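What follows draws every value from the coordinates through simple rules; no lab data is involved. Remember, it's a predicted structure, so these values are computed and weren't measured experimentally. Cβ atoms are built from the backbone, for glycine too; each structure is taken alone.
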Structure 1
Amino acid sequence: MGGNLCNAAPSADTAPPLIALSASALIFGPGGERVVPLEEFLIGPGTTALRPGEILVGLRVPSLPPGSGGAYIKLSPRGSMDLAIVGGAAVVTLAGEVCLDCRVVVGAVAPTPLRCIDAEAVLRGNPITPELADRAGEAASAQSRPISDVRASAEYRKEMVRVIAKRAVLQAAERAQAR
C-alpha cells in the first residue's frame, strides 16, 4: 500500500478510499517523524510531500464513528487488476437516514485524488436518497478535471464520475444503515 501511495499515480486505487477515511501518512526522516493528511501527501502525478531522506513508514486511519459506512467503486476496462478510468470512494455517517457527515473522493480525474467538497455539501444534513445521491454525483462531476487519454475521453470520465460518485454514496449509506 505504501508503494502504491508513494508512486502517486492519479489512478491509484488505494488513495481515494484512504482519503475518504481521513487517513494520514506517517513519515520518518532526518528531521524526525511527522504526520501529513493523505490528501496533502499526494501533490501531483508522481509527486508526494516526502522530503529528501524521508520515507513513508505507516498510515494512520481513524476509527469510523457508529452509523458509518464506506464504499469504493472502480471503473476499469478489463477488471479489478487494470488501472482505473475513474474510481470513487464515499464514507458517510448517518443518524437514521440523515447524513451527519461524509467524504466523497474521486480518482483518475485530476492530477491527484479529488475530495468533492461540493458533493459533500449536497449530502450533509439531508436524508440520502437516490435523487440526492444523483445531485451529489453531478456536483462531483462538475468539480472533476479529467483529461483524455488512451483509456477514455475527458467527457466520458466526467459522466462516469457522476455515476460512480452516486453509486458509492448509496452503497456507503446502505452499509452505514446495516451497522
Structure 2
Amino acid sequence: MKVARFVEATVRKELAAVEVYMLDLAQNPLPLWDDDFDDGAERWQSVWGPIAEQLRSCDGLVVVTPEWSGMAPAALKNFFLLAGNAEVGHKPALIVGVSHSLGGAYPISELRAHSYKNNHVCYIPEHVIVRDVKNVLNDLERPASEQDKYIRDRTAYAIRLLGAYARALVSVRQSGTIDHETFPYGM
C-alpha cells in the first residue's frame, strides 16, 4: 500500500486534472470468478457493480502488483477475469511491480502475457519496478538514496506517459472501429 499511495500522490501531482479511484484488493477481496458472473447474477451486481462503474468511467489504469513467490497475486489475476471490455477494454495501463528483494519482473511479465486477452487492456511499454521496497518511498517528499530518487523520477515519467496514452486512446475507443460484438475475446 505504501507504493500504491506514492503512485496515487504522483498521479495527482503529474496529472493534476485527473480523478483517482483506488481499489485495494487486500482490503476489498473480490469473490472468485464463476459462471454466475457472466450470467449477471444478482450477488455479483452488489459486489462488482460499483467497481465496474468506476472502471468504466476511467481513461487509464495503474496496476500495482507485489511479487509473491515470483508471481502476481491470485486476487489480481481474479480481478482481470472480472474486468471486461466495458471496464478496461482499449484503455492504457501502467504496471508497477513491487519486490521485497531485487526481483519484481515476473509479475509484470505474467500480467503482460496473460491478463489482457479477454478484456483488451492495453499495457503501455513502460513499467516501474520498486525493488527493496522497505528502503524506498518511506517519505513522500524526500528520497533517502539515489535508488529512491530514481524510482520516484521513473514513476513520474511513467505516469506522464500513461496520461498521454490515456488521452490518445480515447479516440480509439470513440472511433467506431472496435467490434466486441463479433470479436469479444483476444487470440
Structure 3
Amino acid sequence: MEQFNISRDVYLFGEIEINKVLEVIQQIHAINDFDESYEKALKGYAREPIMLHINSGGGDVTAGFSLISAIRMSETPIVGVASGICASMALGIFASCHYTLSSVYTRFMYHSISYGIGDKLQGHVEQLTEAKHLQRMYDHIILKNTNLKKAELEQIQREKRDYWFGAKESIKNGLADELYEQEPEASKEGEKAVE
C-alpha cells in the first residue's frame, strides 16, 4: 500500500458556529479514518498528531461541545495550538485537546456562558435552567483539564467578569502544556516582556 500525505493542520478561526465546527469535525474523522486504514495495512505505522490551530473569541456553546466530543473520540492525538485569542467556548475546546501549545502572543479568557432573552417568563425559566446545565458542563471541562479551582470559577461568575490571562499564566494554571516560541526580550529599558 503506497503511503499518501494528508494534511494534519486543522483551523478553527473566528466565531464558533455549527458549519465551521462541522468542517473541523469532518477533517478530524477523515484523518482518523486515514490513520486506521494505514494501521491495518502497515506494521508499525504510528499516528502523527492533528494540529488544531485555534484563534477564536468563542461562539455557539452546543457547537463547541460537539467539537469537544470529536476531540475526545479521536484516536489520533490532537494538539491544540492557540494563537491570538482563545476565549469563551474556544477555551473549552483548547482545554479538551490531548496536548496544548500556546504562542506567547495568545490571550485567554474564561467567563460564564451567555444565553438569549426576549421570551415570556416561562421561557426565561427554561432558558436559565438549560444555561445552568451548560455552565456546569463547560466548567467540568475547565476543571478537569486545568489547575483552576471550582471556587475560582464561581467567584468569576459572581463578579460577572471576564477572566483574561496570558500565555505564562496558561502554563501556570495548567491550561497550556508549553509555549511553542520564545518570549521576546523587552526592547527598551523599563519595557515589560509579554505577560
Out of 1, 2, 3, which one gives 2.2 for distance in nm of label points 7 Å out along Cα→Cβ at positions 47 and 111 as computed from the coordinates?
-> 2
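With distance in nm of label points 7 Å out along Cα→Cβ at positions 87 and 143 coming out at 3.5, pick the structure among 1, 2, 3 it was computed from. Intermediate values should be presented prior to the final figure.
On the way: 1: 1.8; 2: 3.5; 3: 2.5.
Value 3.5 for distance in nm of label points 7 Å out along Cα→Cβ at positions 87 and 143 corresponds to 2 out of 1, 2, 3.
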Comparing distance in nm of label points 7 Å out along Cα→Cβ at positions 103 and 151 across 1, 2, 3, which is largest?
-> 3
Identity of the structure behind 14.6 (criterion: Kirkwood radius over Cα pairs in Å, for residues 71-158 alone, calculated), options 1, 2, 3 = 3
Value 1.04, calculated as Rg/Rh (Cα atoms, Kirkwood Rh) from one of 1, 2, 3, is from structure 3
